[in-house]
Structure I
Amino acid sequence: MAKEKTQYTCNECGGSSPKWLGKCPHCNAWNTLIESVAESSAPAKNRFASLAKTAAVTALADIEASDVERTPTGHDELDRVLGGGIVEGGVVLIGGDPGIGKSTLLLQALDALQRRWEAAPGNAGQRGGTLSDAGPPQGAKAPSGGSGPRAAGQRGGTLYVTGEESGAQVALRARRLGLDGSRVNVLAEIQLEKILATLDAHRPSVAVIDSIQTVYSEQLTSAPGSVAQVRECAAHLTRAAKASGTAIVLVGHVTKEGALAGPRVLEHMVDTVLYFEGDTHSSFRLIRAIKNRFGAVNEIGVFAMTEKGLKGVSNPSAIFLSQHSEPVPGSCVMVTLEGTRPMLVEIQALVDTGGPSPRRLSVGLDRDRLAMLLAVLHRHAGVACMDQDVFVNAVGGVRITEPAADLAVMLAITSSLRGKPLPKGFLAFGEVGLAGEVRPAPRGQERLKEAAKLGFSVAVVPKANMPKKNDKAFEGLTVHGVERIEEAMELARSL
């Protein structure tokens, strides 16, 4: 096949050049020319074909909407983040720090999917199209036993494409994980054209590309991992997934700042974006959904790293709560909402005598918001920390981005400053405004039900989040509603 021509396009003005230049000849911007494949004039080779099937213009009311079918991965926490399971033809991008467990989790999920597919009626004896077998030509009937590629139009089995390891290294990891006798198909390849040919010939139900930064296309001269290679390879794989119905999972590298490496268009192109979070020195891992066209965003899954791989944690609140024998100053429990899951997290604060330039440090919380809360605490509650170092931490390595943590942070700071612990079984949540008002948190009833279920006895919440009277779901939990931060501070001192 003849190699397609390439051109260099400016990210700033969109101008093109036949060769790379340090400065764009159109807008004079430096280092903005990115290599891409030149558009072909032949309709059959149009690279900019739509990823979805072309259809006639139809009124929205006349389109029949149907729920997408999902295939469970065998890991409840991963299914929760995905919105219920793998979607046919969906493209998932998962990123995270090196060694955090991306390949481990995906290999475990593929093994569970492969075993489930082989155990399904009608697939007895089939192996999902072993890649070492040549098999019959496409469209021909597969031989009995199903060890070769399936007939045209039939999909099934799994495929693990590794570009960073050899097949022997993947097999060694599977042995460490206890996946004895795994029939997951493995292909060690980084050339895009060969990967696409394999996907077309064997038509797996689910395929993992580990990683997208190692894949390259012969149509481009740039090195694997460059912006042009990542964009073009991801576009071709996405188009292949939509056309064939194969669900594709792309593993992505991250930069030093923790963002996914490569062009931003990579995240726009796929259906779901997942981030692996957590400290590599800790045994717990979090998977957060940043984008999901088939489910809720900001949903999280919690895993524990064991000798046999990643295991789901059914009760994550136990991870984020420290087990104190007696209440200690500077500790306050709050209920945060991650997607559809309420979780109890302990907020710890340490206030100590500072120098002429006191420090403000927060781990798991927004540092700028901490400075704002200290100002509100001083102005409206009379609690001054201007000459104190203030350190705030969310236990367990979880990141809290919602403002419902404001009230718990302020109560923890006040408790540490005065050296008096909050009562045992105490929790609080609510957003605090600059005027000192305590605003309601979304889905407050679900937060209180989670706290009551775990045995908490006292809660300070916004008045708008007060539960209805005689609600048996809150038995054993005394709820106090407040409208201003002064009321919350006075109430905490009186308990």
Structure II
Amino acid sequence: MKKTKFPTAQTILFIIAALVAILTWIVPSGKFDSLAYNKNENTFTRTSLDKTEILVASQATLDALKIKIPIEKFTNGDIWKPISIPNTYHKVENKPQGLVEFIKSPIKGIIEAADIIFLVLFIGGLIGIMNYTGAFDAGISWLAETLKGKEFILIVLVTVLVAIGGTTFGLAEETIAFYPILIPIFLAAKYDAMVALACIYLGSSIGTMCSTTNPFSTIIASDAAGINWTTGLTGRLIMLILVTLISIIYILRYAQRVKKDPSKSVIFSQKDDIDALFGSTTSSEATLTMRLKLILFVFAMCFVVMIYGVSQLEWWFLEMTVVFFVGAIIIGIIGKINEYTFVDLFVKGASDLLGVAIIIGIARGVTILMVDGQISDTLLYYASNATNGMNKGLFINVMLYIYGGLSFFIPSSSGMAVLTMPIMSPLADGVGIGREAIVNTYQFGMGLFAFISPTGLILASLAVVKVGYDKWLKFVMPLVIILLIFTMVMLTVSVYL
């Protein structure tokens, strides 16, 4: 009897999209009124079910709406998205998403996610050019020789650096570019692709889970909660250090088992296929010529420029895509690749990541079904009511699970912040804890669930590595349970201190 294979990432997302479409027939549609700041007119726009109202942008207006956020958070640009207004939830006419909407959703998602999709495709094109030059293989051979006997440094270094990127400026989608580059290095160090995947994906998830200066989570959530983003910073910094340490130990233990006995790998059955896809094609004697060193320098600078632009110049996907495109052209010139070959290599490289791009679009389509079905606010309304009358220890842990659950439907950290913080943060006042505790549960709940959430980035990341979702769950679930228990203990202690 033929063994049944676990569904592909695309099929998993289509199943989830179908379930969400069914949910729109069961969960009543509802909306909170929203408030948006108009910078040019210096006014607020309040949008409700039947009308749109222009209000004076003042602290008095916010106080009247029971929004406990300083007016400066809006005027200085900290809050740039419409926020939900507390105590304004109302049911609206149901908008169930039928078969036609379900079929349209992945196409709508691909169109809406075009910015990140083009980034992924252009990264693929750059990787195609790099592979042709032979710079990767020569660099990997050099690194493997340099780290001989000290390969564990690679695990620590990659995980820590990616976590720093996540905690400071929200390094997440950009990590998709790292897999084709780093997996061959980990394979040369006698680890498996799962180790590389764990270092990159878990590093990013840990960083965003314990964000310190990340403007897309910590800062916007704190602003929407009406507190300074530095409030609770010490606790998040401690969590960042401890969670990173626990995760590195977990990865190292697995990596050492695989290094000693490759059959212990959870993806051992795919070893030959992954080696063929990512393994070095040159001999161990491959040398780094001056030209290859220059190519590797330009390639590395693409990421340095990207990180600087995102963190300091407010760049987003358009600018990041341009950086990789220009980098590919410069490398093509240095490598003396003729115009016809360059175009062919770039297109083939992009096509290698087309499946990843489609997964990103389908995942965005799930969110579109939620928004069009108008059930996100209903789920938020009932979630906020569920905590009434709880003591603070139980309250903070229930909030952790609520945010974990909501992140399945709202995977965007900034979207979750502006939608939920004005509703959830006042609940902290009622149980006698600081609002920074709500910001922490929002981050920890979203971050922990991101380890496994199929509507997040994990399926796209797995598609690059050619690893099944079931294999990932087998690898990561023990760590998720360890970190969940640890987080619950830390949260409980924090509200009683």
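Given a computed value of 11 for relative contact order in percent (Cα under 8 Å, 6 or more apart), which structure among I, II does it belong to?
Details: I: 11; II: 26.
Derived from the structure labelled I.
Taking 0.95 as the value of FRET efficiency 1/(1 + (r/R0)^6) of positions 428 and 476 (r between Cβ atoms, R0 = 30 Å, to 0.05) derived from one of the structures shown (I, II), identify that structure.
Computing FRET efficiency 1/(1 + (r/R0)^6) of positions 428 and 476 (r between Cβ atoms, R0 = 30 Å, to 0.05) on every structure in I, II gives 0.95 only for I.
Thinking only about mean projected area of the Cα convex hull in nm², for residues 252-299 alone, which of I, II has the largest value?
Checked I, II; max of mean projected area of the Cα convex hull in nm², for residues 252-299 alone sits with II.
Kindly point out which one of I, II the value 31.0 was derived from, the read-out being mean projected area of the Cα convex hull in nm².
Numbers: I: 31.0; II: 25.7.
Considering all the candidates, the number was obtained from I.
Thinking of I, II, which structure, once helix-only ellipticity at 222 nm (-39500 (n - 2.57) for each DSSP H run of 4 or more, over all residues; to 500) is computed, gives back -7500?
Only structure I yields this read-out.
Using the calculated result 2.1 for distance in nm of label points 7 Å out along Cα→Cβ at positions 156 and 188, pick out the matching structure from I, II.
Going through each structure in turn, the value belongs to II.
So if we calculate mean projected area of the Cα convex hull in nm², for residues 108-315 alone for every structure here (I, II), which label has the highest result?
Looking at the calculated values, the largest one is II.
Read-outs: derived from the displayed coordinates by stated rules, not from any lab. Bear in mind that the values here come from a model prediction, so they are computed numbers and not experimental data. Cβ atoms are built from the backbone, for glycine too; each structure is taken alone.
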